[in-house]
Structure 1
Amino acid sequence: MLPEAFTDRMQEMLSAEEYQAFLKSYGEPKKQALRLNPLKGDSGRFLELCPFSLTRVPWEENGYYFDSEDRPGKHPFHEAGVYYIQEASAMAPVPFLAAKPGERILDLCAAPGGKSTQIAAAMQGEGILVCNEYNRKRAEILAENIERMGVANAIVVNHDSAQLSELFPGYFDRILVDAPCSGEGMFRKNEEAVTEWSPENVERCAERQDEILDQAAIMLHDGGRLVYSTCTFAPEENEGTISRFLEQHPQFHIVPVKKYPGMADGVAAWTKHPAAEIGDTIRLFPHHLHGEGHFVAVLEKEGTVSENYRGYCANGEEKPLAKGEAKAYLAGLQEFLGKIPADDAGRLLLFGEQLYLMPEHMPATRRLHVLRPGLHLGTVKKNRLEPAHALALAISPQEACHSWNLSVDEARAYLAGQTFPAEGEKGWYLITVDGYSLGWGKLAGSVMKNHYPKGLRKLL
């Protein structure tokens with residue numbers, strides 16, 4: 001049952017005919033979607049192997065709807081990070097961010113990680129992606145999804161936006177603010193969102209969004225792009241939030257962008273003091289397209305920046321391990337990696353007993369609550385290095401010293417923690433399913449010991 005105050009407001013916003021179509025959409029089957037991960041290889045190969053019935057999502061080149069009978073979350077490909085299950089309208093904001101390899105990008109409200117991994121795909125492993133989440137538990141889920149999708153150039157941090165803006169004034173080329181909101185666009189798929197909704201919560205969310213955007217403005221350098229999005233229909237959190245922001249920050253303007261079929265214009269009449277270009281914002285309604293509810297605004301900051309500008313970070317840059325110490329750890333990595341790129345030696349970071357490969361020019365970790373400072377390579381244990389699960393998911397079979405490929409059914413047993421018979425040179429093996437990396441095994445005698453993390457093991 002939809003809240004009465006919500007339906008009354010939607011009836012005021014929409015024409016009689018459109019309102020009836022909007023209500024009817026809540027009784028129709030939801031269209032589910034997934035997004036392929038290009039960091040895992042060519043999408044054409046996956047589509048050849050694909051066991052699901054897929055149709056394209058228009059606004060995301062790697063997005064596909066799947067049939068209700070399909071269960072992609074129960075397939076080993078999911079654990080291999082070959083795709084991310086993501087609602088189709090939630091895929092809409094990131095393409096408008098227009099992320100490029102080598103940039104400095106912030107996903108300010110990043111959990112659970114769908115949009116962060118979408119940005120990472122566009123960055124192709126180059127540049128710095130800072131993924132921030134204020135809620136600690138949600139930040140941990142974010143870090144897990146970054147790991148599963150094989151993202152190597154991301155830093156996962158746990159801060160409020162004001163703390164971050166003190167450290168990163170004018171630092172980022174692009175910022176995504178997928179703001180905490182009243183969640184009206186998720187009513188169709190999430191009953192909890194319905195029970196938590198109230199007009200008062202809409203107002204609280206709007207106030208919080210104003211605060212977050214103010215801090216984002218500080219962190220974006222001149223000429224940079226900011227994409228704001230919500231999964232709500234409430235004008236106070238959409239057209240209203242953007243109009244208030246532009247009034248307070250005249251150095252920003254709305255960028256008109258291509259709207260895909262089914263996407264609607266923002267509506268000036270739905271807010272008291274609309275910005276002049278508010279119609280160039282984007283609304284997604286469930287009765288107009290195959291998706292839930294979303295709002296997107298694309299903003300740019302006036303000015304330009306020189307090509308050699310790297311951005312200012314109050315922390316400075318993180319110092320890597322000294323060359324002599326790094327050399328010893330590189331030797332340990334060669335036990336399970338075939339070849340170590342020469343430039344990696346200057347980006348090794350020891351975080352307690354954990355060895356990481358930092359993104360190039362990574363901000364210093366002091367004063368930052370860091371959950372993941374780049375790619376986790378391994379754990380230092382006495383005089384040896386044990387490979388990290390994250391490393392397995394970030395490399396291909398060609399990059400490993402040894403690999404062992406499993407069928408889908410064999411992979412299910414591996415993911416449940418089972419060992420299996422094998423013959424070959426003893427040592428670490430990258431375990432794959434149909435060529436996609438899953439985790440590590442260690443061959444001893446004629447048995448491949450299972451090193452899939454115990455906390456992730458499951459029956460599929």
Structure 2
Amino acid sequence: MICMVISVINIEKTDFSSVEEEMEKMERYYQQEIETADREQVLAWQNERLVKQVRHVWDNVPYYRAKMEEKGVTPEDIQSVADLHKLPFLTKDDLREAYPYGLLAKPLKDCVRIQSTSGTTGRRVVAFYTQHDIDLWEDCCARAIMAAGGTEEDVCHVSYGYGLFTGGPGLNGGSHKVGCLTLPMSSGNTDRQLQFMVDLGSTILCCTPSYAAFLAESIHERGLQDQIKLKAGIFGAEAWSEEMRQDIQNKLRIKAYDIYGLTETSGPGVAFECSEQTGMHINEDHFIAEIIDPDTGEVLPEGSKGELVFTSITKEAFPLLRYRTRDICVLTRKKCSCGRTHVKMSKPMGRSDDMLIVKGVNVFPSQIETVLLEQGYPANYQIIVDRVNNSDTIEVMVEMTPENFSDNLGKITAMEKSLVSALKAMLGIYAKVRLVAPKSITRSEGKAVRVIDKRKI
């Protein structure tokens with residue numbers, strides 16, 4: 001069992017204020033010897049664990065063994081990470097096809113929990129956990145909380161959904177391991193959220209970025225800014241832009257950290273952001289990351305933009321090998337000022353399966369969000385795609401702020417034209433813009449519904 005440690009730096013200055021400043025800059029680690037291990041050690045862990053995991057899957061998961069046999073691969077062919085490319089991919093379609101137990105690698109008697117994706121169509125994806133799996137998952141979340149400055153002195157306000165959704169249980173367990181006072185709020189009931197936030201002095205907020213924006217709005221409406229003690233937020237489960245981060249940071253007066261995870265691989269904590277805020281460190285002692293060309297499956301060199309693929313090398317019950325996430329991002333091993341050595345992934349730039357192709361042009365919702373925030377509009381919008389007379393159309397419904405709201409038709413028309421021009425410059429195609437009154441778009445207490453594609457109906 002690896003105990004929690006806090007890094008210590010040498011301070012030779014005698015001036016107390018200087019010491020205080022240095023202490024503020026001190027990076028905290030949950031498992032320092034792992035998080036700051038050199039590349040050789042990380043690779044040694046990965047090589048050993050990958051070989052063991054491939055054998056475990058081969059022996060216990062007939063579904064995946066059949067895929068390996070189809071590709072002509074046996075466990076003996078996998079001797080190190082360098083051989084990873086030989087293995088077949090797994091996709092969400094595979095998980096649905098094998099539902100519910102087809103990818104289970106441990107007897108049910110050894111499993112203590114399932115979690116499930118939030119999707120509502122088709123067969124749901126379920127993931128299984130042994131107690132060992134849960135312990136490692138919570139360790140990963142604890143690393144994220146401490147990277148955001150969390151200690152046993154903090155009050156961790158968890159407003160991710162609980163139940164089958166992984167967000168709440170993951171951060172809840174991670175908070176316990178750090179030793180924070182944990183508020184298992186779940187999502188919704190904003191009045192209660194704010195009451196507890198004020199009364200109990202919440203210092204770290206964990207939720208989706210869209211719900212963080214909603215809470216910020218509610219705090220300002222109620223004039224509670226000076227009663228809120230938040231210092232940091234850990235936000236994930238949906239795509240959000242850098243502009244949205246700055247907006248949340250300014251309104252909540254916090255530092256906003258990104259966190260990444262998939263139900264299929266464990267949940268939040270696969271990767272997390274440090275104080276540098278230039279990407280998320282992947283927990284490489286548990287996961288091997290690749291970037292591939294989403295069309296060909298070819299592995300791309302470091303620094304290339306492509307689809308993120310994960311292999312879990314420590315999970316017992318549901319160990320996925322070369323799982324295609326559909327998230328588009330970049331990996332980098334550039335030295336990080338925080339001292340962590342694990343590879344960084346950029347904020348996902350969209351999903352290969354969520355990308356909209358409109359009039360032959362690739363459109364990501366994040367591009368539209370960036371334009372809106374740069375133009376001074378809130379991150380509350382909807383994109384409606386349709387097909388009229390065999391031609392694609394795209395309409396962006398944008399909520400006005402109370403400050404720029406007007407019933408002057410001429411003024412609204414001018415504002416819409418300005419947004420149309422800005423969107424065309426970003427996307428390269430015409431998008432209709434419809435400005436609507438403040439608060440007229442339904443607020444999200446979970447994952448925001450950004451896109452309505454009527455072409456699929």
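If helix-only ellipticity at 222 nm (-39500 (n - 2.57) for each DSSP H run of 4 or more, over all residues; to 500) is computed to be -8000, which of 1, 2 is the source? So the calculation was done on 1. Of the structures labelled 1, 2, one was used to calculate FRET efficiency 1/(1 + (r/R0)^6) of positions 276 and 332 (r between Cβ atoms, R0 = 35 Å, to 0.05), giving 1.00. Name it. Source structure for this number: 2.
Values in this text are rule-based calculations from the coordinates and carry no lab data. Since we're looking at a predicted model, the values are computed, not measured. Cβ atoms are built from the backbone, for glycine too; each structure is taken alone.
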